[in-house]
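Derivation of every value follows stated rules applied to the coordinates shown; laboratory data play no part. Owing to the predicted nature of the structure, the values given are computational and were not obtained by experimental measurement.
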Structure P
Amino acid sequence: MCRTDRWMQILAITAVSALVLPTAAFSAEPWPQRTVRFIAPVGAGTGPDVAARVIAERLALRWRHPVVVENRPGADGLTGVAAYIGMRDDHALLFSYAAPISVFPAIHESLPYDPKRDLVPIASTADTFIGIAASSAANTATLAELVARARTNPGKLNCYPSAGALPYLFAGFLKSQGLSITTVPYREQNPAVQDLAEGRLDCTVVTLATLMGVIQTGKVRLLAVTNGKRAPVLPDVPTAIEAGFPELHFEGLVGLFGSRTMPADRRDRIAADVLAAAAEPVVAERFAALGQIARARASAEFAAAIEMQRAQMEAIVRLIGGKLGQ
């Protein structure tokens, strides 16, 4: 072989190597290789926690490794999100409602993390239904009737609009309707729901899962859900949009997030597995019984839904003239 041919052969091998090596570097080794942790920034038994456990069970079968849920509640979810980001564990994922990523940047002066810098949406798993409910003692059958009562009795009705985005959603609604309703703070949802059932509270805006027990007793009446679709478990109850109050439209996005350092192929593989798990009939049945609906969105669609929610909350903050409590 002449020297020219030998150099041409070397160059050809080098060129092929240049094409192959980046692909090999991009293709991560098999994952998972051990137990996967879902960090849930909510308490046990809440809507996102229950959704996490349903999905964890199905993914464990697919991944052939245990998937465990670790609850890290506190500070409306901030504690758990910050804890997850600080872990830097490639076998840990954040399973959360979207508010810490979509809403909190609009309603907090500062956060212990940067949602855009530190987190990447992987896939949504479910939409949590959020209910607008009234005490049956008030004989209020519809959302329109509740608004009419508030209009003729300014400042006399009281309401608990839960936490996170919901106080802002409710404040924006009151502003747009020119209503005056006293908001009552509670540290947790359950005591508020019990007060609602006993007639000590006029209305509330909380997750449907929290309301189901008292709705079944007949002490609380569900007037509407904030979601764009009706809840399958209570199909006769309208959405806020159908009831004529689009200002109360809000989706309870729930899903998986990962670190921004996560390889793109792993993110897409996890998303594909989540979508497959969420499509299983058993998952849809279990979610529906818990006041949720299986709603799997891949990374790009989930990210777009989060951005829409972020823009919605920024508009509400502008409408009410700033952050609550300032």
Structure Q
Amino acid sequence: MRLTIWLALIVCTIQLGFACRVDAQPIAHSTVNLDSAAAAGLQFRRLHSLLVSWRGELVLEKYYNGRKATSLANIKSASKSVISALIGIAIEQGHIRSVNETIGSFFPDLLPGDKNADKRSITIRDLLTMQSGLETTSNRNYGAWVLSRNWVQHALNRPLVNEPGTRMVYSTGNSHLLSAILTKATGKNTWQFAQDHFAKPFGFALARWPQDPQGIFFGGNDMLMTPRQMVLFGDIYLRNGKLQDRQIVSQGWVDESFKPHAQSTRERERQYGYGWWIRELNGYRTYYAWGYGGQFIFIVPQLELVVVTTSSSEVSTERRTHLRTIYDLVETLIISPIASASAQE
């Protein structure tokens, strides 16, 4: 158990009593106790929600710092996992031929002439796996990109720094190109397509999120969802794309999304699929949507587990510490006890 979790539990014990119990929601599985996770969450000033779904049942649902179940969360870059799902649905419906389709046919006016031949060869798969080869629009380049008059053109105008399909360079511009492709291919804007084929089957209305100057809905950032909606999305992927008996995303798309198509250049233990990060937590293969500031949807298929956190997305020196603490909490106070409970059954 890491130091940050120990400190949280020590403070919790002092404030709430030795047992460290919190008004946790009724737990469907009596063999698991997640009170320590709920209590630890009280110590995180940036944490807004912590939800745990085990075997399709919500076994923990806690809200912090004034948030409640109906509060919409800006899921930041966890939106990329949703955009990936929408591309998968569009392919299944025949709007897009395959992930091997190149982007040249979608942006002929923005990629003219022989000088752009290499860029025209970028595939949808390259965009999904962050291997377009284009210079990133994220990090230090993000401000200039979102202040530009045409986000799609700006992203396409970035120089090729790698051969497409060879090296991961994280860039929200890649995901925004996917949103533009989705709009062109389906004849609907990304929000409307998501509303019809993502939100409505789940039984909720998807809030509108920002658009670029040309009206393309932001691809891969700033989507708005409640934590329960995030759990439902994670549960669909846990169950091979199904909602009850209805196939929302094809099983083949889920399988491909969870394959390690690219290697993170920052952490050797972290890989990337189709809009999903991949790593081991407490020895279990874990797939997760990850948004700036601590917006997460963790999926652990071996344990039939989905964990959701939402947090403040404000820029702060606490952000990196908060991020490490979420990993600690999920690994030590959620995955570990659920793994133990599963082994005892």
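Structure summary
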| read-out | value |
| --- | --- |
| Parent structure of the calculated result -9000, given that helix-only ellipticity at 222 nm (-39500 (n - 2.57) for each DSSP H run of 4 or more, over all residues; to 500) is the read-out and P, Q the choices | Q |
| Among P, Q, structure where volume of the Cα convex hull per residue in Å³ as derived comes to 133 | Q |
